[in-house]
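Here, each number is a calculation from the coordinates, and none is a lab measurement. All values reported here derive from a predicted model rather than from experimental measurement. Cβ atoms are built from the backbone, for glycine too; each structure is taken alone.
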Structure I
Amino acid sequence: MIYSLPQALDKTAAQYPERDAIRCNGKGISYATLQQQANNLAYLLQQQGVKRGDRVGIYINKDIESAVSIYGIMKAGAAYVPLDPFAPVERLSYVITDCQIDVVITKQNKLAQVRSMVADTALSCLIGVGQQDDLDVTCIPWEQVTDPDLHNKPNIHVIEQDLAYILYTSGSTGTPKGIMHTHRSALSFAEWACAEYGLTHEDRVTNHAPYHFDLSTFDLFATMLAGGTVVIIPEYITKFPASHSQLLQDEKITVSYTVPFALIQLMERGALDARDLSALRWVLFAGEVFPTKHLRELMKLWSDKKFSNLYGPTETNVCTYYHVPELPEDMEDTIPIGLACANEEMLVLDADNEPVAQGEIGELLVRGGTVMRGYWGRPDLNEKGFYRRSVFGHYEDVFYRTGDLVQQLPDGNFLYFGRKDRQVKTRGYRVELDEVEVALLSHDDVKEAAVYTVSDGNGSNLIEAAVVPNEDTELTHSILAKHVGDKLPPYAVPTKIHVMVDFPRTSTGKINRRELQTMAAQQVTEAVVN
């Protein structure tokens, strides 16, 4: 019986010691080496005082070392906290402080940013860099992790209820919130995914998502359970569809898991007609709605492959799935998000917390093995985010409120109808529009700000904004974009920021966002004409 992710790694390493566990940039390490290096790292962490339940940050671009870091941290009994390597230092310092992180695993090429983090936080140790005379922290080079002559083993007993990782996502108050997942919730999802998609030790699975994005847990954990190989797609390759498709061919990928936008880019600019992708057997996608017309085109192009739509907010891992059948030519409706995964129960409620009638739209609630423990240090969000249903008056079923509106079809599949609140997905990333507004309003010369989304024509959202400046001030898109980019990740920076004299209002005095969006579009049209 497997109760923790480190235990799962040890079992797989015993079964397939010489098989590649992780590959990146044409190089790989075996399961035996991954296990040894993770043990060494865990031992070093414990020597630095890391205890069961502590949090350790990872601030590295995706590579083999970053994967070793994930397993090493968990083997020390701690929870890993991925720090977005492209996010502003101010945001990362907030996460480090909020999560009470003392140790960060990093690399030499991140030292400039790390110096600012050390100055802004209570960090005490850096692993992955040599000693820095100008930093009052302990520095441990990565060579102590990879030394083949070291076979240190951590002294820890991890159980399924312990924290495995914390992922930070956008928060409606303008600050990120940490989502806590246990070994139980991670394994519950990974075991289901491994069985549902028939993963074996022969599979080669892409890791396309960054580690601070919840899609990465499928790649890392489900593949490991099967003894397959995780092939990391470096960030620089994700920007070039032709390079992406070349990697799929060269690495003989069998299972690909990514966001619809990346698949659309592959189809349009990936030189697929010049690639041999016969090894690819299953294409999984999640994170946003896949436009049916684009999905149908891709399914025709890859008619020998299976396709699945996976759904679930970060708080639940994946909780529904849909194996996509052949799509009729005249079908324009969005495909369903599917059926409940094993060990999951769905509840659809109206605004009064009453179950909706069959076929009516309501908010989707989830309970089961994959659901998070809660939000780190946020009892207010925990109280708001869960619904408790009394059972026989003696105990409660606890459901997570997704905030997503759905309709259940007669065949049991769920259709997705969008968010209850103003949280959106843009190219697979989750962004709170209120957080972007907070960033814009923090500029001294911004009087008012409003943020909204528009379609990019490829099935994803683009974020746009409008601002009203203070009198006698001049603002431009470039000035404001840089300001937001200093506070938020790149994907949260509006693609257009319109400077307006005033905002339209509703009868109650609120900003009329729909009319504002029309006015902003008209402003662009007039500028083009003139």
Structure II
Amino acid sequence: MYIFIFVYLIYIFYKSRTALYMLQQNLYNENNRYIRWITRNKERSFNSVDFLPFLLAIFLFFSDESFIVEVIFLSITLIYAIGIYDEYKKNLNNQNKIKFHITSRIKRLYLTEFLIVFLLIFLLVVTKFSGIIVILICLTTLLIYYFIYLVNIINKPIEKMVYYYYFNKAKRKLYSMNRLKVVGVTGSYGKTSSKNILSHILSCKYITRPTPKNLNTPYGLMITINNHLDKFDEILVAEMGAYVNGEIKNMCDFVKPKYGILTVIGEAHLETFKSRDNICRAKFELIEALDPNGACVLNLDDPYQVAYVKNELKNKVKIIWIGVDNKEAMFNAINIKSNKDGMNFDIIYKDSKYHVETKLLGVHNVYNILASIALGVELKVPISDMIVKIMPVEHRLEIKKVNNITMIDDAYNSNPIGARNALNVLNMMDGIKVVVTPGMIELGRDEKKLNYELGERIAKVSDYVILIGEKRSKDIKEGILKNNFKSEKIIILNKVTDAFLELEKIKSKNQDKEVYALFENDLPDIYSEGVKKNEN
């Protein structure tokens, strides 16, 4: 029977590792993301094999026969041993896009979990292998994802203490830097690109510190300030994301931005915001929080921004309008020309014309460059110093050669406007056009419709389509087929990594032509499916 305890400990370790990974990917259940994931992925979160030990444990509870008890313990031990082997194989063949990071928080969760587990084992031994304790032990493996959820709840007071320790540490450091100017960047799309472009442009005059990668949460700001912000830094460019109203306001209360850029109001995270009006109010929390002596850059082509300023804006902060379509903007882009190597366009400001060349692609990046130059002018940076070739931002319409394929990498995330821009870029290419995508997520009740419309647009541009995840991409496929796209040119795969093999096959059929593959969105592992299928 003690072998049962040993095998159980190994098994619960493997099982909880997977559950903790999913908890981490779902931001430790922020806004109930983890619970929603469990509800939607019951086939992944419940292993039917673990139900058998639970049933055997119930049978054990009603049995006193020593022989039967030994057989039951042996059976459960063997099932767990097989489970260990299966979990080991899964981890061995692990191709997760985002690694499981054993952070201090994960270590604290592990500690709490094993304290509970060892308490159960202690009770098991003290009660001489009581049936009710065995049932509880078997429940920890059967309901491992809920067990980890419980552990996360237990740890909340500890995490709050840890949070406030690092929060106050960051606050003290931030407030000691009197020369530091803080710029907030938010919007439904383009935050990270805009942040990086702005940081690059301002670096010709200032020592700038952008938040790393896509760290756009309060934790991300604390990490940036505590671990990266230097006493010589002059400008902190803080990307600010949100899933619900109030999050951006809290970040602004923390870092006190004087300047701000709002990229565009779109449908991102409709699932949690519920309406585009709520999204608009959430993003304008940055503008409302700015120092009235500062300035913000807004998009005159975005009707939501124009309407909010006209009807709701309370802050009297200076507004700098940019635009492409609306010629009344203070900074206006004209003569936009694109090819596979990049874009060039002219900026009109105070009746002067400035020519810009960039390797970035897509009209959305014209807005990002415009906004950065507009704020640079406000910060007394000469336009002539800012007109430089701006390198592409990683995974945001970056063109690169992969073997025989020209890859257009827009894999960071996807949204209706960004996907439309990416398809326009693909449409410019002269060759075989392929779209690789799992579709768009977190768009609430409009998700099916927007993915269907994405499928319609894909059908008009591409020669082949590689869809990642049969269930996830169902609506896109319907939209593609509605537009008389040949079903044999639709390929459905489980993993995006398998797409490269299919692209090589497409290239082999079209040796005399260049193959351009647009990778539109690359969903994290919480959205992966156990399906692999080719239509042709």
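Out of I, II, which structure matches 0.8 when distance in nm of label points 7 Å out along Cα→Cβ at positions 422 and 518 is calculated? Please report the intermediate quantities before stating the final value.
Numbers: I: 2.0; II: 0.8.
The read-out was computed on structure II.
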Among I, II, structure where helix-only ellipticity at 222 nm (-39500 (n - 2.57) for each DSSP H run of 4 or more, over all residues; to 500) as derived comes to -8500: I
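Give the label, chosen from I, II, of the structure having the highest value of FRET efficiency 1/(1 + (r/R0)^6) of positions 70 and 198 (r between Cβ atoms, R0 = 30 Å, to 0.05).
On the way: I: 0.75; II: 0.00.
Top value of FRET efficiency 1/(1 + (r/R0)^6) of positions 70 and 198 (r between Cβ atoms, R0 = 30 Å, to 0.05) goes to structure I.
Comparing I, II, where is mean count of other Cβ atoms within 10 Å over residues 462-469 highest? List each step's numbers first, then the result.
Values: I: 20.9; II: 23.9.
Structure II comes out on top.
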field: For 18 (percent of Cα pairs over 43 Å apart, calculated) the corresponding structure among I, II
entry: I
